[in-house]
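Okay, got some structures for you below.
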Structure I
Amino acid sequence: MDGVSTAPAESTLSCVRCGKPAHLQCPKCVELKLPREGAAFCTQDCFKESWSSHKSVHLKAKLSALGTGTPDEQISSALNEGWLYCLKKGQARTSKLPHFDWTGALRPYPMSSRRIVPEHIDKPDWAIDGIPKIEPNSDLQHVVEVKTPEQIERMRETCRIAREVLDAAARAIRPGITTDEIDKVVHDATIAAGGYPSPLNYHFFPKSCCTSVNEVICHGIPDARRLEDGDIVNVDVTVYYKGVHGDLNETYFVGNVDEASKQLVQCTYECLEKAISIVKPGVRFREVGEVINRHASMSGFSVVKSYCGHGIGELFHCAPNIPHYGRNKAVGVMKAGQTFTIEPMINAGVWRDRMWPDGWTAVTADGKRSAQFEQTLLVTDTGVEVLTGRLPSSPKMFPWLSA
């Protein structure tokens, strides 16, 4: 650490540490051409006291200038900022990379602290302490609710907001962006619309959306890792607004993606589309899995069995349970007024999954890639309404849709 240099005489800047008028400048910040506001100090003593936290600004600036640093530099920068790895399903943090026999090349990175939700936003009952209270004991875990017209109207509104939030995240996807930055886009867009990001603190999940990269099947935690050219990333968004939830996700290409990954993502999209096309009153819920399984296996892919589609409305997850694999034992028949998600997870290799030490991130057992798409659906008298469907304003992310 060097001494501070004198700032220009006309300076009216405040000391970064104590807020007093500041006439001294961090020389490293001057060299890196960083804003003077974040580099001003009133005395040498204040500069010395601040050094341990202030120096992380320099590393962060260097990494930004590079667009990317080495993975070690990215991790070191995040740890310097107080970011930590997640453990115990979100209830614990550590500064050390957890020990695990990783199935693929991906590793967790440190994550930032929890984002703030303003007081005026209506919140679900887990927002403060991480524990859902109404959901687990509700009759709607066993009975599929038929929504009232008023509930359906609220669902339409919330699902449209959720779509717009996901679209905002999609526009941010590029090589070099961190999944934490994607989470911030989702968080800020949700709050701006007057909604609450449903995943935040749900059973202690630490972030406002899920970002599942490459071999991550679902529930990936946004962190300091930068997306790389050739990655695929699923962004899963749920918004709570006017007392109901809207849930959807899509898998995106990052830069130039190999042909095998393109085929996996397109097949997954088609699996969802084919499943939606059979939704109407009188169809058995178990048929959804048959349709998806047939298309995935014909393309040489496998279907994840551990995670299912689900009912949704005033509860985030409830009946019906909708498996995506063939020969499943889902009970029940679709009726007009029901709302639920279909969200197939399709793997390039085996269907089996493993859980990372964070207790959330599900990855493929063989480390091969996985893709997912999800929509929230309403069964109508004549068929289906895709409540989270793409809008005219939605970005064109998928080449097969513009063909």
Structure II
Amino acid sequence: MIKMLAQSWMGIEANIQMNWPLVNTCLQFVAWGVFSLLLAEVIRDVYHALCHQVSWLAKWHNKHHAAYRRDLSVVSLKLYQESQLYHDIVESILLVVILTIAALLGHQWGLWLGVAYAYTFLYGASLRYFQGKIDTDYNHLPGPLEIIPSTLWVNRAYHWRHHFDDVNAYYSGVFPLVDKILGTGLSLKGKTIAITGASGTLGQALTAELLKHNAKVLAITTNPEKLATQTKVMVLTWELGNEVQLRDTLEKVDILIINHGVNVYSDRTPQAINSSYEVNTFSALRLMDVFLTTVTGPQDKATKEIWVNTSEAEVSPALSPLYELSKRTLGNIVTLKRLEGNCIIRKLILGPFKSQLNPYGVMSADQVAQFILFLAVRDFRNIVVTINPLTYLLFPFKETSTWLYYRVFSKANQ
């Protein structure tokens, strides 16, 4: 009996033995196929960027921009069809030719997936040109913007910004890879950016960096005497607890950076507890709520943003228990508020930098501000700047698991 079972098992094992050459061939096909799709997107987006930098290409591409009104409705069907001929069809043919040459030279079957992918763009563009099928142009469908710009792929709100926020940014067509490389995933040019804690060390460093990106800064501070007069910087004095009085001002603001805070260090008195939570948590949340009431226009979801300095204390010790507790609470509630999708909300997860709150910081505020802007214009929603390598590992896990928990066990506003 045992001998029969052993023979049966050997027979089964022989039947299920892996055909490794076939597996290797399939893996190679998939790998080259994924590479060809990414190559197609890079070629499309680089060509698009060149259309805004090379004058003779711009003459053709400008027809594409001229075809749409601000709500993405077409100016006229004739102009729309011309835009398809001079941009989309030309771009698609170029894509097919380059990828076909790559597939012929590469001698890899997976590369032909990119060619097939390119033909889908040519097919769609041909339908739009010859038959005027506007409904196949998914990122240009008219109407109000209902969801915020995606960070994983290019949706209507993301692409709307290319047409009406800054034509020299947001070049990507499907995946925002090229925008992340070029730093064109967020344009700050001409934006009105309000920043609390503006008289602090980081506040002043951020103001200087924002001005380099041609933004207009509204410095919101409780200590206006600490700020020097600068062009393109307006100073607004406020008091803790009076956040609602800022609403009319915030209505004209594109990006609100919540940066103020307090550190009571080792103090654990009732007054220290109240002060930590009032400044670091509740005041920040009230400002967020006031700003969110201003996200009402048909395109506000695409342009309005909140950046919140929650600090590395979300996942790491700060040698100040109340600072950690209040910032951690703020970070968790910000994660909860992100589920509503009212506007883009970015987190600034910052390590110890030298400031009035932390005279023992090991980074400079200027360096931190530079890295914040470097990652922001690449559309990172969680901006981690620290010398602690563990934070880069712990924060994504903490944020993802917390987001998933809140998504499952909390309800959206009706």
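Any read-out appearing in this document is the output of simple, stated calculations on the displayed coordinates, not a laboratory observation. Everything quoted here is computed from the prediction, not taken from an experiment. Cβ atoms are built from the backbone, for glycine too; each structure is taken alone.
At-a-glance table
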read-out	value
Of the structures I, II, the one that 44, 34, 19 was derived from, the read-out being semi-axes √(5λ) of the Cα gyration tensor in Å	II
Mean count of other Cβ atoms within 10 Å over residues 116-123 from the coordinates reads 16.9; which among I, II	II
Answer label among I, II for the case where helix-only ellipticity at 222 nm (-39500 (n - 2.57) for each DSSP H run of 4 or more, over all residues; to 500), calculated from the coordinates, equals -16000	II
Structure with the greatest value (metric mean count of other Cβ atoms within 10 Å over residues 252-259, set I, II)	II
Comparison of I, II by distance in nm of label points 7 Å out along Cα→Cβ at positions 132 and 340 - largest value held by	II
Per mean count of other Cβ atoms within 10 Å over residues 52-59, the highest-valued of structures I, II	I
log10 I(q)/I(0) by the Debye sum over Cα atoms at q = 0.13, 0.20, 0.24 Å⁻¹, for residues 140-259 alone from the coordinates reads -0.62, -1.06, -1.27; which among I, II	II
Structure (I, II) behind the derived value 1.00 of FRET efficiency 1/(1 + (r/R0)^6) of positions 172 and 220 (r between Cβ atoms, R0 = 30 Å, to 0.05)	I
Test item: relative contact order in percent (Cα under 8 Å, 6 or more apart) calculated as 13, pick one of I, II	II
